[in-house]
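Please go over the structures that come below.
All of the numbers you see were taken from the coordinates with simple rules; none came from a lab. Note that the coordinates shown come from a computational prediction; the quantities given were computed from them, not determined experimentally. Cβ atoms are built from the backbone, for glycine too; each structure is taken alone.
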Structure P
Amino acid sequence: MNMNEIIREVARRYNTTPEKVYAEMQIAIDAALMNKDPEIQKEWAKVPFSGERPAPEDVIIYLADKLNKLRNTVS
C-alpha cells in the first residue's frame, strides 16, 4: 500500500475524508513540533524535510526507515 491508499483506508474506517485524515495528521505533527523539551527537539531535528515544516509523508518515511534499521539490528 502506498501513502494515499493508507490514508483512504483510514478515512473509510473512520467515516471521514482522506483530506481530513491528512489535515489531522499535519495538526498532530505541528503540535508535536511545538514541544519545547530539548530532547524532543533533538529528535525532530533528525527528521529530513523540505519546506517550512515536516509533512505527514516526511514523518512516516523517517519513522519507517528508523523502524526498519532497528529491526535489522535486532534480527
Structure Q
Amino acid sequence: MKGMKTVKYNSLHDLINESASTRKYFLSLPADMQSQLRKIGDCIHSASELHITASRLEGHMKAVALSNDLDRYFY
C-alpha cells in the first residue's frame, strides 16, 4: 500500500523477538523451514521479507523433494 512504512529490523532474530505477530507466523512454520530461515536470518529485515523468503523456500523444498522422489526411477 502506498504511504505505508515497512518496519525494518537488523535480522530475523530481532524481528521475531520484537514482533509478536511475526513470531507467531514464524513458529507456525515447519521446523526444517525455521532452521533454513535462521541460517539466512541476517538477510531478513522485515515481516514481508520473511513471508516472501518462506514462500520461496517452500517452493525450493518441494522441488528438492520431487527431485529426490524421481531419482529412484533413474538410479
Structure responsible for 1.6, with distance in nm of label points 7 Å out along Cα→Cβ at positions 26 and 42 calculated and labels P, Q on offer: Q
Among P, Q, which structure scores highest (criterion: distance in nm of label points 7 Å out along Cα→Cβ at positions 18 and 34): P
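Any idea which of P, Q comes out highest on relative contact order in percent (Cα under 8 Å, 6 or more apart)? Mind showing how you got there, number by number?
Details: P: 21; Q: 34.
Sorting by relative contact order in percent (Cα under 8 Å, 6 or more apart) in descending order puts Q first.
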